[in-house]
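> What follows is a set of structures for review.
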Structure I
Amino acid sequence: MASKFHKRVEHVVWLTRHHWRTRMTYCRTLDWFCSIYSDLILLVRGVRWPGRRVVRTVYSPFLDGPTFLRVGTSDWGMFEQLLCDGEYAPLFEHNPSGIRVILDLGANIGLSVRLWQRAFPGSTITAVEPDPENLAAARRNGGSAVHFIQAGAGAQAGKFFLDQVGSECSYKVRETPADSNAISVDVLTVPQILETANIKGDVDFLKCDIEGSEIALFKNCASWIKRVRNLAVELHPPYTSEEFLSDLQGAGSELAEYGRVDRGQYKVLFLERSNENGSPNPQSN
């Protein structure tokens, strides 16, 4: 009991420091207070908190225009992780050229899409997300210019089940339902996604954050990986960076790593086609 209490205290201390550090993520003080309130809802469960899951319009100096976040959900943590913690900093520092076609696998509520819209204006973005509630939020955040596909990405197509495992940004795709609340979703292969999105040439930038399904995806990527010019992928245990890089090499990929962000249990790797000369592939849409 004492150990559990100490862990709770340590978590509260961490949250206090975290929120003080991330306050500059928000243009308005009230939005910052709302992020603290959202974490309080997640910390103290079993209470009927007023305003939970209400959509709030938030402004940040790091994004153009408003962002829509659900109160009392993991939306706020993802917002701060992307904008304050610099999860994709190596990509923006590397500043790859010729990014016209973007494929975002695991778009969640569309925060990463917002980053691509600002960093690569004029690009064509296809965002893939299996969870219907997250997808609805992503449509609102990304706007009508983004091509959204409700599906999971996998090595094998079929009907699978979405198993929520604690938060809006964490789920597993299973062959059988974990309980009666499991959501049936379509899982498409990358070639099927490219065909659905009418992408006929190269993918100038592929972002992949699919909560562990990347293991099967990249162990069976030989049919499409050579079309990818730039890649950012989040790896989840037990898939190691060494296994991932070995799978790419075995598939004949020329992608070479230029940076990574170590998030403890998870790692985000950044790769670029090794023969890039600064100009986009003429076949890109």
Structure II
Amino acid sequence: MSVATHPIHLTGGDVKFYGENGYFIYKHALLPRERFDALKAYFEEIVADLPSHARPEGMDTPHFAFPRLFEWLLADEVLDFVERFIGPDIVFWSSHFLCKPPGKGLAVPWHEDSSYWKGSLSEPKVITVWLAIDDSTVENGCMRVIPGTHHGGFSDYEEVDKEKNVFGTQIKSDQFDEGLAVDLQLRQGECHLHHGRAIHGSNANTSVKRRCGYTMRYMTADVKFTSNENFSHAIYLARGQDRAGNTYTEPGTVYEPGKDRWHGGALSK
């Protein structure tokens, strides 16, 4: 671990809670105020420049098109925090701005992130840091999680209405107990974590307040990534040593397949 650059308010019990439940709510500022404000301001520039047809919920892999985001994705404050949960050898996997506009923000159907990675990882040992760009509340559609579901296998899916949801499928209702769902409410600048196989989703935003979060995803460096015809991607060694024989991309450059997907796919949802 590097020399601490920002206080981390974690205990061994917090790390154990994450391991047992597949999520954790961190009710402290992840980043120093000045650094967080700079990220928020940069996000506002990006979202203000979206094409008129684009849904703001669909800003997947923005770091491919906007490599300045590595300033935060690889920040010591973030990696020091992540290291407490997954150890010192860290690979940056992906990121996503998920912005729900007031009054018309789409729902995120129940899913597990690992199902979208098309078998490209040897193990779903991915941790997502969900950083609140805005306050995230029940009223504006905060994330919800089903505790302990990361211990299971892949779920079965069914189609949902794409006009009302960010994704076109959701986990079948008989695969989990929605009554166990926990609302992950945050203040701006706080974050929560979830495992790559934890079942989660969020309701539509019908409130008068926007809800935006930036998901920053990391995995242990012993996970092998294999690109395939269904999943073209780039990964980055964020800290420590490679343990799986992966090929890494240098941060700070535009990754062209991702740029194409940014402009021609995710933003047209």
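> Who wins on relative contact order in percent (Cα under 8 Å, 6 or more apart) among I, II, i.e. which is largest?
II
> Out of I, II, which has the highest value for FRET efficiency 1/(1 + (r/R0)^6) of positions 64 and 176 (r between Cβ atoms, R0 = 35 Å, to 0.05)?
Numbers: I: 0.25; II: 0.65.
Greatest value across I, II: structure II.
> Further, regarding this structure: Could you tell me which structure in I, II was used to calculate helix-only ellipticity at 222 nm (-39500 (n - 2.57) for each DSSP H run of 4 or more, over all residues; to 500) as -9500? Can you show the working numbers first?
Values: I: -9500; II: -5500.
Of the options listed, only I reproduces it.
> OK, next. When P(r) over Cα pairs in 10 Å bins from 0, in percent is calculated, the result is 6, 27, 36, 22, 8, 1, 0; to which of the structures I, II does this value belong?
I
> When distance in nm of label points 7 Å out along Cα→Cβ at positions 16 and 248 is calculated, the result is 4.2; to which of the structures I, II does this value belong?
So the calculation was done on I.
Rule-based calculations on the coordinates, nothing more; no lab input. Bear in mind the structure is a predicted one, so any value in this text is a computation, not a measurement. Cβ atoms are built from the backbone, for glycine too; each structure is taken alone.
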